1. P, Q: which one has log10 I(q)/I(0) by the Debye sum over Cα atoms at q = 0.14, 0.19, 0.20 Å⁻¹, as calculated, at -0.70, -1.14, -1.22?
2. Between structures P, Q, where is distance in nm of label points 7 Å out along Cα→Cβ at positions 30 and 102 highest?
3. To which of P, Q does the computed value 58 (percent of Cα pairs over 15 Å apart, for residues 22-77 alone) belong?
4. For structures P, Q, which has the highest computed value of distance in nm of label points 7 Å out along Cα→Cβ at positions 110 and 126?
5. Comparing relative contact order in percent (Cα under 8 Å, 6 or more apart) across P, Q, which structure shows the greatest value?
Structure P
Amino acid sequence: MHILRLANPENVVGIGVHLPDDMTEVMKTAILNSLLRAKKWARIVVVCPYNSENMFKRFETITSDNPAKELVKMIDNEIEGGVRGNLSANKTLSALRRRGINVRRGVILERAINHSILGLVPVGIDEGQGVDEKVELGLRIAKLLS
C-alpha cells in the first residue's frame, strides 16, 4: 500500500500545536510551513492554546486552554484523524484514556531504499499486557497497511 492513497482533501485532520514562549522563530516557521504542506493531503484544523491563534490565520483554528483534551474530544464527530503534534504526550494520552479509548500505538515507517511501508509496534512500554496483545497489535497494524 502506498500511503498517498489515503490522502483526501475532504478528510478533516486535527493537528495539535503548542508554541511555547521560548520557541525560536525558525521553529515556528518550520511548523507553519509543515502545516501549509499538509493542506494538500487533508483539510487541516489547528488545535492550539488561546495565545497562539494569530499565527494560524490561514487555517481553521480551534483554541482551548487544554488543546490536548479538545483534540481528543474532536475524535467523536469532527475529524477523521488526529495528530498530537507537539502537544504533551502525557496530557493527550490521559485525555484519550479518560474518554474510554484503549490506547494502542504503532508507527508507520517508509523504507528509504524502496519506499515500501512497514508497521512497527509497540511504540511504548505500556502497549499490550503480554506477548499475545503485542502480537495482536502487530497484526492490526499489518491489516491497516494492507
Structure Q
Amino acid sequence: MNWKYFIPHIWEEGLTTWEDIFLLPDSPEYKDDAVWLTIDALGDVDDPESMGIPLEAIAYRLDKLGDKDYWIEEGDMIVRTEAFDKPEFLQWVRVWMEATGLQVDELIEAPIEDFPGRCAQADFIHMLLQRHGGESPD
C-alpha cells in the first residue's frame, strides 16, 4: 500500500534530532484519522549538549532503547543514531510502519490540504497557513 505523508516542520538542510510526520493511506476508501508519528534520535551520548538535548533526555532514551536499535510505543519512536537527515528519517518511518503491522510500498509526499479533518495538529497548521496566505508563519 502507498502512504501519503506530510512533515509539519520546515526541514532545514542537514540533520535534526527529532521530527513529526502525518501519514494517510493513499486510498479514497480510508476515512479514519491520520497517523501522527514522532521520531527522536538518541543524540550524541558523548556530548549531548552539542545538539541541544538535555542529559536527562539522553538517559531516558538510552533506558528505553536498551540494546536495541529502536524503541516504539504507539506513535513515539526512539532510534539509535545521533541525528538524521530526511532520507534516513523516512527510512525510520518505514521501520515503524512495518514494526506496527502497516504495509508500506511507497511513501508519497503530500500537501497539508490532504490532512485536515484527519489530525488536530494538521487542522491547526492548515488554519495558520490560510491566515498567512499559504506562507509559513515561522
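Each reported figure results from applying straightforward, stated rules to the coordinates on display, with no laboratory input. Note that this is a predicted model, so its numbers are computed, not measured. Cβ atoms are built from the backbone, for glycine too; each structure is taken alone.
1. This figure was derived from Q.
2. Once distance in nm of label points 7 Å out along Cα→Cβ at positions 30 and 102 is tallied for P, Q, the winner is P.
3. The value was obtained from structure Q.
4. P
5. Values: P: 22; Q: 28.
Comparing P, Q by relative contact order in percent (Cα under 8 Å, 6 or more apart), the maximum is at Q.
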